[in-house]
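Q: Below, each structure is written out as structure tokens.
Just so you know, all these numbers are worked out from the coordinates, no wet-lab data involved. Keep in mind that this is a model prediction, so the values were computed, not measured. Cβ atoms are built from the backbone, for glycine too; each structure is taken alone.
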Structure I
Amino acid sequence: MTTSTIAPADVDDLLPGLVALRRDLHAHPELAFAEHRTAAVVASALRALGLEVHEGIAGTGVVATLRCGTGYRSVGLRADMDALPMVSLGDQPWKSCHPGAHHGCGHDGHTSMLLGAAKQLVRSRRFSGTVHFFFQPAEEGHGGARVMVEQGLFERFPCDSVYAVHNWPDLPLGQAQTRAGPLMAAADRFDIMLRGQGGHAAQPHRTADALLAAGQLVVLLNTIVSRRIDPGDSAVLSVTRIEGGHSHNVLPAEVRITGTVRSFDAAAQDRIEAALRDTVAGVALASGTETQVQYTRYYPATVNTPAEAALALAAAADAGLQASLAERPAFTSEDFAFMLQRCPGAYLWLGQGRAAGDTRASHPLHHPQYDFNDEALPLGVRWFTAVAERALAAPASSEHLSSR
């Protein structure tokens, strides 16, 4: 467990405004690369603080910069802004007013916490160096972080390290966890098309049965991890959708299979993809169907660098959180991984679960009734603030300095 050496930032006076902001963002969710209102709200708030503000990065991304003192080091703090394309079933006064869009992952809270940290750092200035605030679009499956990096994020705003946080309903409020190495999984998607000729269900001998082949393939795909991957490696393969057929007496000509693969090791990822392609080819040969495979590696694993993971935990303790090492990584994925591929850094899980005895509903991430716990707002503000203060008080690694 990490102990604190820096007094937690006093941010209580910021909370009424942050709660109002968070609930406003929750009521007006916007999908990937369409966060126009959200970006405008963020940019306006940052300009009101007197910060240098840049808009239009990756379309709707916003970056602000705060400089203080003569320090040469710099740190990036990132929050995601987009909502999920799902129906909201919340009953709060601030429930979504946009059909088909819902802040079911808490990005409204992340954005509000980083804006609060910007306010706190502007007024406290207990650091010497540069803080870049990254407000990122399109985290939910569209790789907004990748687009920001490809558009020169770290060339325009160089960082010695970069940090992000995600609310974690599985952890009680007041706790935080992370670990060195993989914290979140790489995410792959596979789409498989099987084609027969189609025909009468009473005459199956006259056509290759794509639906039967798909059924056999689903069973075989679920043996890949258990039989082709070292038991010491962690991976998940799940078939999530099968589509084919429209009538009870017609064998469909085409069947589609979709699913996801999660892993932490690149070599295991390679083996799974190769095994999947081999399995599809084998079923095609045995069934007489034609097949097509599209395999997309859309998010890499989120991998924390050791020194920055330690700093993230120390900052959590500074923020008054109970900080501890995560026992194991999660199979969920996160596009902050693209930033960590280019810059040392760490990702933190911030507990927001209800305390014992609290009877209010607590829903998991991506649930139609999920709502960010506003009691976590001050904790996230304090953590972001402490990260910046620690990162700009510690010497940068000689290896990273030599690459700048």
Structure II
Amino acid sequence: MNESSEANDLAIRRQIIDETQCVVVKVGTRVLTTSDGKLDLERVDRLAEQLCRIADTGRQTIMVSSGAVGAGVAKLGLPQRPTDLKSLQAIAAIGQADLIGAYEKSLQKRGRHAAQVLLTRNDLRRRSGYLHVRNALNGIDELGAIAVVNENDSVAVSELKTTFGDNDRLAAQVAGLFNDVMLILLTDVSALYDGHPDEKDSQPIHMVHDVDDGVMALVDDQVSAVSKGGMGGKLRASKLANSHGHPTIIGSGTEDYVLDRIFAGDAVGTLFVPPKRSLKGRRRWIGSSANVAGTLFLDQGAVDAIQKHGRSLLAIGIQRVEGTFAHGNVVRLVGPDGEEFGRGLSNYRSHEVARIAGKPSEQIEWILGHRPYENVIHRNNLVLRIVPE
């Protein structure tokens, strides 16, 4: 990096820090465990110390912490992480007690408390649940405590689609509850590299403006024996956070005072800069957290009207309906190429949409016996930029 680009990098970082009102820090299992698989209490203590310093600046501070299964494996003296669901759920429940206890002990020394928040994906799928979680986190902050968030591994089941997939995505979705957020993903790698981190010719990438296919191609996403995440998951989480307007930093959690350095404006890790336009409010929920109940397959005319002219979706542009959904549910929008390009809140139930699909709006009342809406999805309830699952 030359002097000019380095100065520009630092200027952007400092501007982001100045604008940040909420900080979500995610720390992974490999950072929080020692070489023999036990919970690293010294690491937890140093992180807690830095979290308190961030909170002391008046910023809302949230920790999304992995480590429950790893802590449980160590506590029970198991030789390795089991693979069956029942054992993993039980071990997570056992390990979570040690994990939250370690945070509470460290935070209490600095005059704060840990507030345990366990979530499943279902908690954010419904609009009411999404708002309840946000209100709870705000209440924790108002009491001067620091929320320690983790996926509720003891009840979340991937077959029922109640899991977030990994805590990187969970952290991005928690960040999506708020405005003016910085997301920090701490891992055992110091940054995103242009090659394999272990290769001597590989160089760190200090700043990314678009997590495109070229950036995703830089990583070989692998899952360790104790961790579900990988660099690919962190890039997808960064892309999700960026779509909400939130800058993201991927940095080394094994560096003792990495959070202090970030808030000092140092060039730590890789900074992912969000676009100027991003999802806000209800659209943010539609695009990233809401449960998708069905799919609408559209003709090219409808796709163009929505994408190019910002129009609402009319019944005449719908070719077929898939799934069973109610009024107000979120549905996918798929074009003739078979690719999903948007999501939105349906004004009609699935069986009603199936009956009026391909028909002009003026025929809706004649077909259904009522016409409460001119359109199937209003443009204010449409989201076109869909983040990866």
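Q: Which structure, out of I, II, was distance in nm of label points 7 Å out along Cα→Cβ at positions 105 and 249 calculated from, if the result is 2.8? Present the calculation step by step, with values, prior to reporting the outcome.
A: Numbers: I: 4.7; II: 2.8.
It must be structure II, since only it matches.
Q: A further question follows. Of the structures labelled I, II, one was used to calculate semi-axes √(5λ) of the Cα gyration tensor in Å, giving 40, 24, 20. Name it.
A: Details: I: 43, 23, 19; II: 40, 24, 20.
Matching structure: II.
Q: The value 3.7 for distance in nm of label points 7 Å out along Cα→Cβ at positions 89 and 273 was derived from one model only; which of I, II is it?
A: So the calculation was done on I.
Q: Sticking with this structure for a sec: A value of 15 was derived for relative contact order in percent (Cα under 8 Å, 6 or more apart); which structure in I, II was it taken from?
A: II
Q: Continuing with this model, one more query. Comparing distance in nm of label points 7 Å out along Cα→Cβ at positions 41 and 297 across I, II, which is largest?
A: When distance in nm of label points 7 Å out along Cα→Cβ at positions 41 and 297 is calculated for I, II, structure II comes out on top.
Q: Now for a separate question. Computing FRET efficiency 1/(1 + (r/R0)^6) of positions 129 and 305 (r between Cβ atoms, R0 = 35 Å, to 0.05) for each of I, II, which one ends up highest?
A: Details: I: 1.00; II: 0.60.
By FRET efficiency 1/(1 + (r/R0)^6) of positions 129 and 305 (r between Cβ atoms, R0 = 35 Å, to 0.05), the leading structure of I, II is I.
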